[in-house]
Structure 1
Amino acid sequence: MKSQATRVSLLHHGLNVLSVYGLSGVTLGRLAEAARLSKSGLFAHFRSKEQLELALLDEAARLAHTHVVEPAMEAPAGLPRLRVLVERWLGWASRAGLPGGCPVAAALFELDDREGEVRDHVAALEQEWRALLRSLTASAAALGHLRPETDVDQFVWDLCGIYLSHHASARFLRDPAAETRARHAFDALLRRAGAALPS
């Protein structure tokens with residue numbers, strides 16, 4: 001039980017480091033110091049930096065599922081569920097208690113020109129997320145909340161562009177209007193897809 005508690009603590013500290021410094025900033029030494037463990041104690045849980053990075057990315061995905069996906073799934077199917085998901089998605093990391101931004105969004109840029117298991121894992125997480133967005137968008141179209149001929153792949157592509165622009169504007173440019181602009185962009189995307197929204 002103590003071993004599991006230590007691992008949970010390590011993932012918590014590691015996710016905070018990952019959120020601020022990115023994958024390149026996650027070192028065994030930095031994490032051991034943050035968790036007040038020796039490096040040998042850390043090696044009892046993670047045998048390599050790669051293994052640690054994979055575990056932290058999975059923990060980030062789990063946290064996003066708790067704070068974004070689960071609340072959305074409580075909303076009615078179709079457009080209401082999609083809207084809640086997007087509202088919870090924008091800026092989710094800070095609401096989840098992370099001191100920096102979304103670790104997966106940052107990893108998309110950090111690893112774009114690198115190969116290896118960690119990049120492949122990030123790609124799989126991103127594809128899984130986009131599959132969820134496609135499913136919710138297709139459901140909204142099937143229920144008549146969006147035009148039935150909506151190009152679901154293009155809609156999701158545009159939606160991910162809104163999210164990444166929000167991420168860069170909010171985290172890097174520190175634009176206080178980032179969330180408002182992202183919401184306006186999402187509403188415009190919905191209107192183009194035929195959603196009936198309040199004026």
Structure 2
Amino acid sequence: MPVTQRNNAPTALEKRFVITGGPGAGKSTLLEALATAGIRHMPEAGRAIIKDQVAIGGEALPWGNSEAFAELMLSWELRSWHEAAEIAGPTLFDRGVPDVIGYRRVAGLSVPDHIWRAAEQFRYAPTVFVAPPWEAIFTGDAERKQSFAEALATWETMVTTYTELGYTLVELPRASIIKRVAFVREKLGW
């Protein structure tokens with residue numbers, strides 16, 4: 001019987017890497033720095049949804065209709081997951097489908113079955129980077145209205161959620177952006 005050689009192209013899971021954590025921990029800054037090195041990324045759903053909802057006077061906001069906000073987040077994350085399939089190389093995600101579960105938990109909302117199914121069906125690479133709370137760089141803005149205490153609670157919830165879903169978490173160092181970029185590249189062999 002002939003031996004079938006494995007294609008060396010990365011599988012769908014090996015191409016999708018998540019960076020999660022609480023707000024204001026430097027995830028987006030890290031992803032922008034990695035993008036300048038030519039590494040593709042998918043932007044965070046929450047910020048974009050908030051900007052759009054504010055612009056149109058919509059109510060699907062964390063401080064408005066949090067149920068609608070969570071459903072928009074899920075749709076965004078699923079679209080990003082599918083879009084990454086069209087990218088030749090690896091893609092980093094500024095949050096992923098499991099973050100929707102974490103958001104709902106932080107907001108005190110139940111997690112419907114369809115969101116659990118989405119988190120199980122639309123998987124990412126087994127290694128997930130988590131940005132720890134870092135008060136020295138934490139700032140609020142028009143889209144980020146959480147306090148540092150809320151950022152800490154969000155981080156704890158994301159760690160719990162991703163762990164429950166079977167991911168291995170790698171904590172990003174509280175270090176300069178140059179060191180964080182080098183850390184991620186080294187861990188991923190890029």
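Read-outs throughout are calculated quantities, based only on the coordinates presented, and are distinct from any laboratory measurement. None of the values given here were measured: they were computed from a predicted structure. Cβ atoms are built from the backbone, for glycine too; each structure is taken alone.
Before moving on, here are some points about what is shown:
- Which of 1, 2 yields 3.6 [distance in nm of label points 7 Å out along Cα→Cβ at positions 55 and 127, calculated]: 2
- If helix-only ellipticity at 222 nm (-39500 (n - 2.57) for each DSSP H run of 4 or more, over all residues; to 500) is computed and equals -21000, the structure in 1, 2: 1
- Highest-scoring label, criterion being FRET efficiency 1/(1 + (r/R0)^6) of positions 95 and 151 (r between Cβ atoms, R0 = 35 Å, to 0.05), among 1, 2: 2
- Label whose coordinates, when log10 I(q)/I(0) by the Debye sum over Cα atoms at q = 0.17, 0.24, 0.27 Å⁻¹, for residues 103-166 alone is calculated, return -0.73, -1.14, -1.23 (choices 1, 2): 2
- Source structure (of 1, 2) for relative contact order in percent (Cα under 8 Å, 6 or more apart), computed value 19: 1
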